[in-house]
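Got some structures for you, see below.
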Structure I
Amino acid sequence: MKRDNKKVIYWLFIGCALIFIMVVVGGITRLTHSGLSMPDYKLISGTIPPINDQQWQEAFELYKQYPEYQKLNSNISLTEFKGIFFWEWLHRFIGRAIGLVFIIPFLYFIITRQLDKSTIKKTIILLILGSFQGFLGWYMVKSGLVDRPDVSHYRLAAHLTTAFVTFAFTLWVALDLIFPIKQTINKTYRNLIRIGLAILFIQIIYGAFVAGLDAGFIHNHWPMMSEGKFMHETVLTEKTPVYKNFIEGRSGVQFVHRILAFIVVISIAIIYIKGKKIAVSNHQLNGLNSLLILVGIQSLLGVLAILLQVPLWLGIAHQIGAFLLLSSMIFTLHRFSK
């Protein structure tokens, strides 16, 4: 690691940490059904939450004008409203903080010429990803303010997946600066890890589908979906045509998420076994070991989430597990890519 790059690396890791926190708070926001409590989006003035009784009452009256209050929460009190408002406000506040943390130091590093051309290009991509992430958040919330008091699971998946992609790319840029020395690698094995990463991202998307459709609250058995049935009959009959069951049906989406979990475990086991034979550095070995440990923990959390009908703490733990597993996969791929 070049000494001159230390500030930039710390900056990128702070960005990773903030994205991680934002996703965790976003998960809490989703699981506490708080995401539609702030129907108006004010980029600047919205940074400060209501601070007196009048402002709280105005925010509450605004909330009453939208479907979630009218169809689901008509009996909610102002005190209860403050609880769900807090999580959505915090989620948006962290999003604003991430924007400042990325933009202001980026301009400083540009002015002081601490970024080479390659890093500048990569950080511009990060800024674009971050801006797009913010747009998707607004676009997602908008879907729950019209007729149905719930956000589109497609938009939720796009919002969450973009956060994971932004985190992964930020981590990759930091690793490029920490490990600038190139190594001879096995391209076939590198491609195997890339395939594993692609499968993991698909699983993350389906995890968002499960969250968006509240599909974790049904079929709370494992390994069977119900007693004696590996695939429940509603997997194929909930929606028409049949293919919609696997992208819009609660049973079908949960079934795909279950199957993908097995595929993720198998792919990482293959990556681990083959990697152990060709690893030449401690970093590579550490990456492989962390992959095996984290996929085991994540699998256990997933099973418990199903069996216990996704209590808040377990839903958040499962999301954190996905973040850590993705981090490990990115690190391992990086160490076998140069």
Structure II
Amino acid sequence: MGLVQEIGDRVVGNVEKVVVGKRREIELAFVAMLCQGHVLIEDVPGVGKTVLAKSFARSIGCSFRRIQFTPDLLPSDITGVSVFNQKTREFEFRPGPVMAQIVLTDEINRATPKTQSALLECMEERQVTVDEYTYRLPEPFLIMATQNPIEYEGTFPLPEAQLDRFLMRISLGYPRPEEEISILDAQQFQHPLETIEQVIDVEELKAVQEAIKQVYVDPLVKEYIVSLVHATRDFPDVYLGASPRGSLGLYKTCQALAALQGRDFVIPDDVKAMAESILAHRIIVSPSARIRNVDTRAVVQEILSTLPVPGTRTRSGAR
């Protein structure tokens, strides 16, 4: 797992030159990239959501496209459209901006549900279907979506089916005063994004994406993951708990996190570290809990504090 850790340090360190003081959040986003999962960045304007996506694209040498979601955006504006060619007398496919390796969907909740649904096939099957023809998306393929959790005027909440397709939800938050001073100094003459260099290529990324699949997960840890997800479904304030896709996402991200830390096995602390980012956005609280402002992050943390952690296992298999 040394290769994964070495490449992770290179990418995370490079992105941290631009997104100052957010190493944990950058690591989480890279974990999603290793697991070929999509990221929902939910935070207030101006904290670096767009810069984070651009920094990853430049660090890895991936193609990058940005889609500004607005109420008048159409599904064809995302996936592409077939246009009749007068010379050849045939229809030609004009690919949309989703045909890139890293796609930033800015303010995703400002588009109508019809337009939002255009991403469902892209996120799950990694393909788009236009006029009965199916087109594969490039590899690797990652959607980084942003939304403002404060401003709700003129927005359309993401449906549960789409939220569930996001591997994780992260928030960057405001920088500390000393970090904000560093940002002022770094951008005095030009934005650091203009000078950031590529540190790995796509083939190296694909290699580490395959390598993390070899990380060992003990049956006791698997039971812990499943018990945690099941607990979200039985929690008193929860109307709808995390899906099996949540279990799979937690399993894969724990493998990636362990590899980034130089281990070839997963420990319960990896599960605890990833649980909130993977499960909280998949939980829907009951109407009565919503009135009491129950936060799904708090639900996950409460479950973690009460759920027994699995013990150790000897090599013979006895607990």
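Computed from the coordinates by the stated procedures, all read-outs in this text should not be read as laboratory data. Quantities reported herein were computed from a predicted structural model and do not represent experimental measurements. Cβ atoms are built from the backbone, for glycine too; each structure is taken alone.
Quick check on the output: 12.1, 38 is Rg and Dmax of the Cα atoms in Å, for residues 37-100 alone, derived from one of I, II. Which one produced it?
The read-out comes from structure I.
I have 16.6 for mean count of other Cβ atoms within 10 Å over residues 77-84, calculated from one of the structures I, II. Which structure is it?
The structure behind it is II.
Work out which structure the value 12.2 belongs to, where Kirkwood radius over Cα pairs in Å, for residues 205-252 alone was derived from one of I, II.
That value comes from structure II.
One of I, II was used to compute helix-only ellipticity at 222 nm (-39500 (n - 2.57) for each DSSP H run of 4 or more, over all residues; to 500), and the answer was -24000. Which one was it?
I
For Rg and Dmax of the Cα atoms in Å, the calculated result is 21.7, 67, so let me know which of I, II that is.
Comparing all candidates, it corresponds to I.
For which of I, II does FRET efficiency 1/(1 + (r/R0)^6) of positions 173 and 229 (r between Cβ atoms, R0 = 30 Å, to 0.05), calculated from the coordinates, equal 0.05?
I
Thinking of I, II, which structure, once Rg and Dmax of the Cα atoms in Å, for residues 149-220 alone is computed, gives back 16.7, 54?
Clearly, the read-out refers to I.
Identify which of structures I, II gives the largest calculated value of mean count of other Cβ atoms within 10 Å over residues 109-116.
When mean count of other Cβ atoms within 10 Å over residues 109-116 is calculated for I, II, structure II comes out on top.
For which of I, II does mean projected area of the Cα convex hull in nm², for residues 181-300 alone, calculated from the coordinates, equal 11.1?
This value belongs to structure II.
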